[in-house]
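Asker: Given below, in the form of structure tokens, are the structures.
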Structure 1
Amino acid sequence: MIKISSLLDQEKIKEGMEKGILKEWMITTYSDFRNSLLDDSAPYPCYFAVEAEKNGLIRYIFAESAYDTHELLNIRDGVYEYIKSYKSIGKRTTLVIFFKPSENELRAEDYKKTILECC
């Protein structure tokens, strides 16, 4: 059983998709990211990121909010888990954190105001 609040690899993401555990925004965000990395018609500029995705070396964390204390603690735990394991993943690995997209498009000023009010 996977926990979407923890560190995930490609296999766990695929399992989450198949079992209906991942939310729609998570599936869309991951799929868009993956498609962007692997798009041959508009090659992603970082060779190492492309190879890491092809070889399953990227680890992922999904967060519902960048402002919620519980979500931030989940991110902290996922980062800690990644730090403990990154050497065993591969020579070139990376951590990607996806945040749920805002329903409202924020201007830079609005985003800054939201952060200041939150924290």
Structure 2
Amino acid sequence: MSVRGIEALRVALESVPDHVEGTLMLAEARIGHLDFLERERDAAIKVAQKGVETAESAGGLLSGDSAVEEPLLTSYRERLSGIFRIYGDVCEALGEEDLSRRCLEQSAVQLSAIETPADILLE
């Protein structure tokens, strides 16, 4: 997605801030944007930080009393876990150790929040 497309998506989400799919798409689009910033470390760090903030926003939408129902909730959490894992790897490569650690922790949090069939039977 182009920078213009990413910005348009960001602006569109301002009117619907609780749109989980759109928020995940924005976090993923920023990952794609990082591919173009190989030699621009400072710009890549800024884009990664924005992407992590977006992913954290999506995590907030999926936590606690989320209106998203199964099986979509599990699918979103798996997707978000992957997004955080990618950002964790990118941030590590950029030398942003704290941000990398935070992302990898959030990846694990999303996976641990997924109900397994045994969890469902215990309810």
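Asker: I have -17000 for helix-only ellipticity at 222 nm (-39500 (n - 2.57) for each DSSP H run of 4 or more, over all residues; to 500), calculated from one of the structures 1, 2. Which structure is it?
Answerer: Only structure 1 yields this read-out.
Asker: If Rg/Rh (Cα atoms, Kirkwood Rh) is calculated from each of 1, 2, which structure is the one that comes out at 1.01?
Answerer: So the calculation was done on 2.
Asker: Hey, another quick one. Thinking only about relative contact order in percent (Cα under 8 Å, 6 or more apart), which of 1, 2 has the largest value?
Answerer: Top value of relative contact order in percent (Cα under 8 Å, 6 or more apart), among 1, 2, belongs to structure 1.
Asker: Here mean count of other Cβ atoms within 10 Å over residues 17-24 has been calculated and equals 16.5, so which of 1, 2 was it run on? Mind dumping the intermediate values first?
Answerer: Working: 1: 12.4; 2: 16.5.
Structure 2 accounts for this read-out.
Asker: Still on this model: Ranked by distance in nm of label points 7 Å out along Cα→Cβ at positions 33 and 81, which of 1, 2 sits at the highest value? Provide the component values of the computation, followed by the final result.
Answerer: Values: 1: 1.4; 2: 2.7.
Comparing 1, 2 by distance in nm of label points 7 Å out along Cα→Cβ at positions 33 and 81, the maximum is at 2.
Asker: If distance in nm of label points 7 Å out along Cα→Cβ at positions 25 and 105 comes out at 1.7 when worked out from the coordinates, which of 1, 2 was used?
Answerer: Clearly, the read-out refers to 1.
Every number in this text was worked out from the coordinates using simple rules, so none of it is lab data. Source: prediction; values computed, not measured. Cβ atoms are built from the backbone, for glycine too; each structure is taken alone.
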